[in-house]
Structure 1
Amino acid sequence: MTQLWLIRHGQTDWNVQRRWQGQSPNAPSINALGVAQARAVADELADTPFDALYASDLPRAVETANIIAARIGLPVQIDPRLREISQGDWEGLTPREISERYPHDWRVRHAEDTISHRAPGGETPNEVGERFLRAITEIANRHAGGAVVIVSHGFVIGTLLAHAQGLPFGRARELVPDNAHPHVLEWPLKGEG
């Protein structure tokens, strides 16, 4: 069994404004509270021996991971498969703006097809969940029996939490963790080994 410590990046201004960041190159860095959150979780992790630290390649995750790395003494290994869901044309917009500009897609994504409908130009929840699951399985196998920190993003972590509860990836939005708050899973999950 591998112990996975899943951590969402520290807070950004877009989190505060409820803007969907996705993979946008315009998404901001972690803000002052996000830095404080990353330092706090780094302190929380300091007494646990870890085998590796992985992060998404998006700046907000890398920044959070670098703060953790400095405290736990491990290098950050970047894996683009740990990226947030691509929200395509919705990135940078608030839910209200999205629902006003894309009413049909918004309704379908949130009420009719939460698994395979994509934002225009984005990924489906199913695609993201499968991508993240493959990455997590490979990382866990690489560090079998150890403990690994994974710094990633809210929706993708939510897909894994949904999977762990036997829920479809489309329920991930309900399970988005707080910024810089660790969730620990034993991998493989019971019944999957």
Structure 2
Amino acid sequence: MYKKQLGFQKIACLLAVVTSAIWFIYSLGMITDIYDALYFTMLDPDDLTTTLVEGSILYYDMQAFNKLLLYAAIALILLSCLLYLTNTNVRRKYYVGNYVAVGLYSLTSLAVVIWSHIEISAFKTQFLTTVDFEALQKWSQSLPSIKYTESTFLLDLHYLVAGLAVISVVLMVINVWWKVKVMGEEKALIAGGKEATV
């Protein structure tokens, strides 16, 4: 039983690191399509109302969120590394530091999932409802720097990343529950052995 649990906790901790790294990569590429489509339609960065395509201000609206998501991903990477610093991946018996590391990672990860979903869903709606796609298509045909797209694929990709994050948290919680159960069983066996020798 202990070997299975120890193997499970290694997988759970590894998935936490991988998921955090995926958040980081996603934050770097999330607005690539929006940049390619809208950035060069803005004629004057100092006057965001001067644009070839109505609604292109979306690119600038997303900047603050994108930067915060990048910082959140870095925080998740550090918290997932904390799991390894506290030996949560290999420790036979958990101590306070292990529970704190798991709790911090899990709560932060869930907070990022909820927050990012709300923000990205709002930006997707803004993209689909405010961008003048007819003007975008027209200008993309005459200016090679402007790429026409109506795709929300990179925005929708957050469902996959968030799903991995939720699975990671669920595995961490199952691991802690399993660890507590196994530690209790081991404690009972040790107590039973002491009573038998007496």
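Only the coordinates and a few stated rules stand behind these numbers; no lab work does. What you are looking at is a predicted structure, and each value in this text was computed from that prediction instead of being measured. Cβ atoms are built from the backbone, for glycine too; each structure is taken alone.
Given a computed value of 1.6 for distance in nm of label points 7 Å out along Cα→Cβ at positions 152 and 176, which structure among 1, 2 does it belong to? Structure 1 accounts for this read-out. For FRET efficiency 1/(1 + (r/R0)^6) of positions 72 and 136 (r between Cβ atoms, R0 = 35 Å, to 0.05), the highest value in the series 1, 2 is held by structure 1.
Supply the structure label, taken from 1, 2, corresponding to FRET efficiency 1/(1 + (r/R0)^6) of positions 8 and 144 (r between Cβ atoms, R0 = 30 Å, to 0.05) with the calculated value 0.75.
Attributed to the structure labelled 1.
For which of the structures 1, 2 does the calculation of helix-only ellipticity at 222 nm (-39500 (n - 2.57) for each DSSP H run of 4 or more, over all residues; to 500) return -11500? Derived from 1, not from the others.
Figure out for me which of the structures 1, 2 the number 0.9 belongs to, where distance in nm of label points 7 Å out along Cα→Cβ at positions 88 and 120 was derived from the coordinates. Don't skip to the answer; put the middle values down first.
Details: 1: 0.9; 2: 2.2.
It traces back to 1.
If Rg and Dmax of the Cα atoms in Å computes to 16.2, 49, which of 1, 2 did it come from? Of the options listed, only 1 reproduces it. Among candidates 1, 2, the computation of mean count of other Cβ atoms within 10 Å over residues 104-111 that gave 14.9 used structure 1.
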